[in-house]
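S.K.: Structures are listed in the sections that come next.
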Structure I
Amino acid sequence: MKKSKTIQTNRHSDSLKLWIELIRCSNILERHVDKNLRQHHGQSISRFDVLSQLERVTEQGLTVGELGLKLIASKGNITGLVNRMIKDGLVTKESKSEDRRSYQVKISKKGLSLFKKMANDHASWIESSFSALNIDSMKDMTKLLAETRLSLNKD
């Protein structure tokens with residue numbers, strides 16, 4: 001059996017370092033936001049994410065499958081999460097007229113009110129998290145990450 005020889009280049013090494021830093025930053029931000037949402041609103045980042053997606057489509061709602069594709073936070077058991085949120089009065093579900101097995105999940109008035117409060121706090125926490133960066137640096141970083149995401153989506 002022939003051993004493959006790995007050639008370590010600067011680009012190779014720098015790519016790995018960038019990947020690790022992105023993961024570290026993402027994990028720190030996610031923990032920070034989740035902790036604050038739990039402390040200030042009694043909600044997890046997953047619940048915030050669900051409400052955020054449903055707030056964008058208030059009238060029509062989303063199926064559980066559509067919701068799963070849009071979530072940023074951990075997808076975990078979406079059906080269980082949605083069912084608990086229904087029990088808490090944050091979302092509702094309605095059967096689709098054309099397919100009784102499928103249903104639309106919609107944000108409730110209570111969920112919308114809570115989401116608006118959480119979204120204001122969330123924006124402040126994120127702004128504070130990036131306070132070490134000036135606006136131009138944030139714009140540059142956002143542009144670079146968007147370009148990277150687009151190139152990754154081609155695979």
Structure II
Amino acid sequence: MTGVDLGALLLRVILAVVMFAHGYNHVFNGGKLPGVARWFASLGFRAPSLQAALASFTELAVAPLLVLGLLTPLAAAGVVGTMLVAFVANHRKNGFFIFRPGEGYEYVVTLIVAALAPAERAEGWTGLALTGGLGGGLGVAVLALFWRPQPKADG
């Protein structure tokens with residue numbers, strides 16, 4: 001195993017751990033899926049229970065694929081799509097830093113970029129294009145179909 005291979009493995013594994021922990025927390029801790037659905041509703045999603053389940057189970061499903069290096073571009077596309085929706089619907093308006101009120105976007109952007117790297121390593125430019133195109137396209141589709149944020153009141 002070369003240093004590049006080891007680096008790609010480490011990146012896939014930590015990305016998998018982060019995504020699994022995030023999905024697990026949504027499903028089994030705190031307010032569980034109903035609580036996540038309420039949060040999605042507060043962000044302006046029209047089908048918040050569906051969105052909560054899709055996001056949470058995507059986060060859980062991509063983890064073993066990433067660890068094992070199976071269908072890496074597809075698994076990484078799940079990360080890209082989920083985090084793109086999180087970026088647009090919640091984090092981008094709060095600035096860069098995660099510690100800002102409302103949580104900034106440094107975390108989700110880092111995960112998006114981290115997901116692109118192992119896809120490129122596994123399948124080259126084709127994997128990178130598949131991951132970015134599929135993940136980005138699905139994220140945009142979810143936002144276009146389901147996200148209807150309330151306009152800010154003038155005040």
Structure III
Amino acid sequence: MQTDSAPTIHASCVLTGRSAVLIRGPSGSGKSRLAAALIDAGRNGMAPPARLVADDRVHLFAAHGRLLAAAPEPIKGKIEIRGLGVRDVDYEPLALVALVVDLAAPDADRMPDEAAGSVEISGVKLSRLPVAAGDDAILPVLAAISALHLD
């Protein structure tokens with residue numbers, strides 16, 4: 001399957017358990033930090049085992065009603081750790097996306113509207129977690145992973 005011809009978006013993606021979390025947000029919103037935190041949580045037993053799919057840019061494509069994610073060739077297995085630079089990590093070449101996390105989301109509320117809980121990408125409807133700017137996303141994301149049974 002040729003993934004390099006698929007469109008890319010500015011995002012990070014982590015496989016956690018059987019499905020992936022797609023992390024979107026503006027530059028500097030913490031996409032790479034959340035990806036690293038999910039990988040660390042999987043390593044420490046606080047979440048299902050996790051592996052990087054892609055950091056900074058993600059190829060997305062729909063197949064058979066599902067959204068798949070992969071890293072563009074030049075950045076496979078690379079993640080930026082703020083203050084340390086780009087590091088090589090183990091990565092998953094292809095993953096099925098089940099949850100979209102939108103960092104610095106303008107519609108992130110303490111008690112979110114039901115409509116905010118889903119999003120459609122390339123014709124595929126996915127669960128969505130909007131996170132307010134400046135909020136630490138790891139605990140709500142871990143709760144969403146558990147609620148969606150992604151483990």
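Bear in mind that the values in this text are calculations on the coordinates, not laboratory data. Everything numeric here is computed off the predicted structure, so don't read it as measured data. Cβ atoms are built from the backbone, for glycine too; each structure is taken alone.
S.K.: Assign the value -0.44, -0.70, -1.30, calculated as log10 I(q)/I(0) by the Debye sum over Cα atoms at q = 0.12, 0.15, 0.20 Å⁻¹, to the correct structure from I, II, III.
M.R.: This value belongs to structure III.
S.K.: Work out the source of -4500 here, i.e. which of I, II, III gives that when helix-only ellipticity at 222 nm (-39500 (n - 2.57) for each DSSP H run of 4 or more, over all residues; to 500) is computed.
M.R.: III
S.K.: Starting from the value 1.2: which structure in I, II, III was distance in nm of label points 7 Å out along Cα→Cβ at positions 22 and 102 calculated from?
M.R.: This value belongs to structure III.
S.K.: 1.5 is what came out when distance in nm of label points 7 Å out along Cα→Cβ at positions 110 and 134 was calculated for one structure; which of I, II, III is it?
M.R.: Of the options listed, only III reproduces it.
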